[in-house]
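What follows draws every value from the coordinates through simple rules; no lab data is involved. This one's a predicted model, so the numbers in the text were calculated from it and none came from an experiment. Cβ atoms are built from the backbone, for glycine too; each structure is taken alone.
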Structure 1
């Protein structure tokens with residue numbers, strides 16, 4: 001199982017945490033444009049980093065994350081520059097909730113635009129989505145254009161399964177991961193954490209014990225990749241644990 005990292009804030013300080021990584025890994029690096037991403041990518045010299053994936057984020061006033069409620073021009077801008085680029089599609093509602101009202105008239109056309117883009121994209125797409133609960137909530141997220149089945153779109157399903165934020169039980173984690181692997185033909189990627197503060201600002205640090213539990217469940221279920229949010233919060237202790245599962 002490869003253990004990868006999100007980095008929402010690819011500053012020099014946060015990327016310097018790669019010195020603690022001594023196992024093969026992938027990075028998902030956030031940037032507001034493809035040019036900005038390539039400039040950051042050029043600075044990453046670690047021999048352990050096997051792949052760097054573009055994680056496009058919009059400006060806050062455009063919606064920040066990718067959803068049908070985001071600014072239509074901004075969505076098109078990202079789509080045009082990533083036609084032939086592997087990317088992480090971060091499917092979440094806007095940071096500024098007022099945009100959900102402001103862009104409601106474009107909701108259906110934006111939803112169709114997004115689905116057509118993901119269906120026709122030629123390179124790998126990793127769709128980061130809310131935690132993988134089944135039932136009515138799943139269909140609610142799908143109706144909002146925030147849920148993309150790997151079988152339907154051919155993408156990788158990245159589920160933000162942050163135990164430090166939701167106090168998930170071992171049974172819940174095991175059930176969701178095993179069903180995710182089966183339903184996605186192996187294209188299920190759990191994201192664990194958190195190790196650092198993100199855009200929400202209230203992210204709590206996961207304990208070593210719970211992270212080890214989650215990683216163990218993932219490995220036993222046959223998960224090929226797990227992603228940690230985020231690189232900037234890495235310490236020697238956490239790096240040692242992650243290496244043991246890599």
Structure 2
């Protein structure tokens with residue numbers, strides 16, 4: 001469903017992503033695991049068409065993202081790492097705006113609010129929201145379209161324990177619907193709990209791919225996540 005072939009992205013003399021290749025199967029949950037600055041966000045932005053790759057190509061359902069940007073993006077719903085909404089709108093107004101963009105009804109927006117359990121916050125202004133509440137609103141927007149592919153960049157950033165629990169429930173619900181999901185994290189426990197496979201990113205390179213069982217056994221053998229990353233780097237050379 002998603003194929004990334006020899007992806008590279010340079011910003012001037014800086015290489016953010018260096019010759020990354022992987023594929024994500026239909027209905028699979030694939031986690032990008034790595035420290036901050038390892039190329040996870042740049043790779044995601046390239047998949048959704050917000051970055052133009054310096055080299056390589058990306059196929060979504062067989063469509064080249066650069067040659068068919070509109071058609072390839074129709075099956076995607078994307079949550080960026082930093083979510084921003086107009087502060088003078090309420091959560092309900094934000095969702096109804098995005099519903100109109102996707103030619104959906106107000107009822108669809110209200111149902112997304114209910115699924116996200118906004119409770120008394122649905123009609124409060126965004127400028128009254130914490131960072132976690134804004135992130136939850138972002139997840140509600142993502143869930144509006146029922147897109148078959150979800151791309152979620154650091155989706156648990158700023159979430160409190162209740163929000164993290166709700167996010168995990170959300171992913172498991174989408175997994176039951178056979179959605180294809182890519183999410184990024186630097187938390188091993190998050191990848192272990194939700195993903196089918198994991199791509200390990202270090203310094204702009206994809207240094208390893210693992211099943212969850214393989215990742216768990218490698219981590220147990222190395223005791224710290226830093227040592228585990230070093231092991232994958234050494235194996236990739």
Structure 3
């Protein structure tokens with residue numbers, strides 16, 4: 001067990017032995033013991049309640065999606081998808097969705113467990129966007145409405161973090177994943193979105209990653225994403241939530 005934890009970067013083997021001895025490591029839901037042998041390909045490992053990806057064949061990519069690509073593994077209409085941006089092997093899939101016009105950061109992986117954590121509505125992983133909106137900078141009342149929650153056709157949104165970056169340019173952080181949520185929120189307060197870019201997923205951002213490019217996520221970034229979606233990061237506020245489909 002301690003060798004596996006050390007291999008994925010949790011710490012030195014001695015440090016990992018200390019975690020196990022302290023009862024902070026669980027294997028398939030049970031507290032691990034020193035010297036326990038595991039199969040990394042099939043075993044679920046948690047440290048302090050946070051999932052630790054340990055399977056040797058898992059890959060994690062951070063992609064900067066450009067405008068015009070469909071966020072899906074296959075498109076029945078034959079439109080280009082985000083799969084064209086990453087290596088063909090091993091086969092990965094996008095975590096959540098960005099609509100065709102929305103740009104920005106997207107995680108792609110073959111780790112189904114982490115994908116489920118990041119997209120499950122109860123975990124409320126923060127997603128940050130920069131939105132260029134029509135009509136100039138929203139008035140204080142419109143900004144207040146976005147921060148407090150906007151009434152949409154599928155129910156009120158949870159409060160969002162909203163700031164003004166420049167005239168007509170907003171920074172929004174949401175914890176839900178409804179379809180086209182940011183666009184619908186801005187339209188509801190009278191400022192339709194002209195351009196939308198996702199700039200952060202949980203703790204992960206990369207302002208230097210060019211549109212259309214990808215890079216592997218570092219092990220500490222993968223662990224930080226798992227921690228952001230862990231049991232202590234359940235959705236903070238009210239509002240109805242759906243699977244992560246926002247944009």
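Once distance in nm of label points 7 Å out along Cα→Cβ at positions 113 and 153 is computed for every structure in 1, 2, 3, the highest value turns out to be that of 3.
Calculated for structures 1, 2, 3, distance in nm of label points 7 Å out along Cα→Cβ at positions 41 and 121 is largest in 3.
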